[in-house]
Structure I
Amino acid sequence: MGMIGLVVMFAPAIGPTIAGLIIDWLSWRWMFYLLIPIAAFSVLFAAAYLRNVSDITKPKVDHLSIVLSCVGFGGLVYGLSAAATNFSSETWGSLIVGSIALVLFVYRQLSITAPILELRTFRYSTFSIAMVLVLLLMMVMFSAGLLLSQFMLIVLGMTAFEVGLCGLLPGIVYAAMSLISGKLFDRYGVKVLIVPGFVLILLSLWAFTWLNKDTTVLYIIAMNVLLSLGIPLVITPVQTAGLNTLPRNLFPHGAAIVNTLMQIAGAVGIVTFTGIVSKVSNDYLESLGNTPALSDQLSGFSAGIQSAFWWAFIVGAAALVVGMFIKRAQPSKEV
């Protein structure tokens, strides 16, 4: 899992810098043009070298489950995004439809022989706790990256390339720490790593609540490095401990759930925290009454960023409480 974390985070370490260079020199459309040859190469490379290492079972794809999951998750994400700024009949409708679709999705997964997601993996308590932690921490990680980028672009007036450079060191630290935390987990177990990891996470999130137009770039990079040390110190051991508790035949289903929750966490976290920024910023500007000056707009956006990171701090604290219940487990027998 540490090696996986190293590989997965190496690209995001250099990606924003390259992306900033492309945006500054060309245009944002080139971000999509350049993905075409990369995707084509990936397909050809996989076809030539990727081999199946597990037994092929060819289960039947349940199309209704796919529809229900799209409506359910899509409805909730859209509803949360709209609710962060304004509660309307459309917002309530999206949340209600999404919730109903998710309930039906869960019911169907538990009632068919070949579910899209094997939710019976949640019968294992360590795995369930680990997945809650994955959800909360990924919400914080994805959101923090976006919030910091927006702050540096809008408030500090940096270019996209400069913002990308600021994320280079934290990304490299995250990738390296993923590998180190895997080795530490093998030696000491999950409990020993959670507390220091959360100390670093909460310290960095608290530091980000002080961001304003006078904040230095060095301060942002330093605190982001702390966050990049703390999250892999928790997330890699937690994922490993959660998957370890599953019987071997449920490993693929557990991995699928981990990846699914990461995408959900990213979507929910980003729309929620950016919604907080928008709400607080708008309220700040409305309180001024007259047409706000540029300095007032920047102050309002800074206030929104600060509020979003306070909420991220609360989410991180909640994750710490949940993490106290996790334990290192031995693989269960196949079911």
Structure II
Amino acid sequence: MSDVRVGVVGVGALGQHHARIYAQLPGARLTGIFDIDGARAREVAGRHDVPVFSHLGDLLSEVDAVSVAVPTADHHRVAGALLGADKHVLLEKPMTVSLAEADDLIRLAQDRKAVLQVGHVERFNPAFGLVRGAGLVPRFIEVHRLSAFSARSLDIDVVLDLMIHDLDLVLALEPSEPAQVDAVGVPVLTSKVDIANARLRFASGLIANLTASRVSTERVRKFRVFAPGIYVSADLAAREAQVYRLVSGGGRPEIRMEQVSAPEREPLRLQLEAFVKAVRDRAEPLVSGADGRRALALALTVLDRIGDMPAHLPQ
């Protein structure tokens, strides 16, 4: 089969890596780049010897599929234009700024029979694959995602910037819906929430406690899952996990630990490989528009709960 012609719209901190991987990816052919910053577009395109397009519409005839890595406020407009032109879309997270916009894109993709994949890249992290492969039924999940301050993604708060990654992972492990959501958060270096904690109780009884910060002095990506007879601690940054199992063979029970290292494969590359395959096969992507909407809905609920916090302590 011929290569899938792919383009990238938005080549900032993340989009440039989409372009880098597509330029090397078997089965895909990077055919063009668009960014409202023409100088930036030319710089990234020059690395891969591909054309730069001055207008989004000019890109349409040259691509079958597009990665969209523009600011979140522009997701609906850009992805809508691409889907409306019968192009397949990988849309970076968070999917949109509202559920109404997400629903509109899902309907449009269905009407056009187009692939709409949402860029929750941690789903493709081999360390998360180790968690899913442990065969557990989670009863408690503890997550810490901490990052140093960066000038990127300041158009959204830490819940939509960082925590939404882990909200999506929790939802991938838990089929039931949240029955209770409590959350706190505060701005520190920006006017938006920079550090937040959410506690989720699901209909199944699962409890998940998540902390996200973009004002940390260290980078932490820990995802810990507790289940009857088993505990898994995954380091998503190192792509490794420790699996602790309760073993009882007639004598005294003991806990045995197994250290598991994940394959040294870049999660973003795995994500783009899966997108190209879904386009080629006209198949449902691993992270669908519905998945992106579910994570967005929970993230917005967390933000609503943070908004319910009192402005000051009672006297």
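Have a look at I, II and say which one yields -9500 for helix-only ellipticity at 222 nm (-39500 (n - 2.57) for each DSSP H run of 4 or more, over all residues; to 500), as calculated.
II
With relative contact order in percent (Cα under 8 Å, 6 or more apart) as the yardstick, tell me which of I, II scores highest.
Numbers: I: 28; II: 18.
When relative contact order in percent (Cα under 8 Å, 6 or more apart) is calculated for I, II, structure I comes out on top.
With P(r) over Cα pairs in 5 Å bins from 0, in percent, for residues 129-200 alone derived from the coordinates and found to be 3, 13, 17, 23, 17, 12, 9, 5, 2, 0, which of I, II does the value describe?
I
Starting from the value 2, 13, 18, 18, 19, 13, 8, 4, 2, 1, 0: which structure in I, II was P(r) over Cα pairs in 5 Å bins from 0, in percent, for residues 169-264 alone calculated from? Walk me through the numbers before you get to the answer.
Working: I: 2, 13, 18, 18, 19, 13, 8, 4, 2, 1, 0; II: 3, 10, 15, 17, 17, 16, 11, 6, 2, 1, 0, 0.
Only one of I, II returns 2, 13, 18, 18, 19, 13, 8, 4, 2, 1, 0 for P(r) over Cα pairs in 5 Å bins from 0, in percent, for residues 169-264 alone, namely I.
Read-outs: derived from the displayed coordinates by stated rules, not from any lab. Predicted, not measured: the structure shown is a model, and the values here were computed from it.
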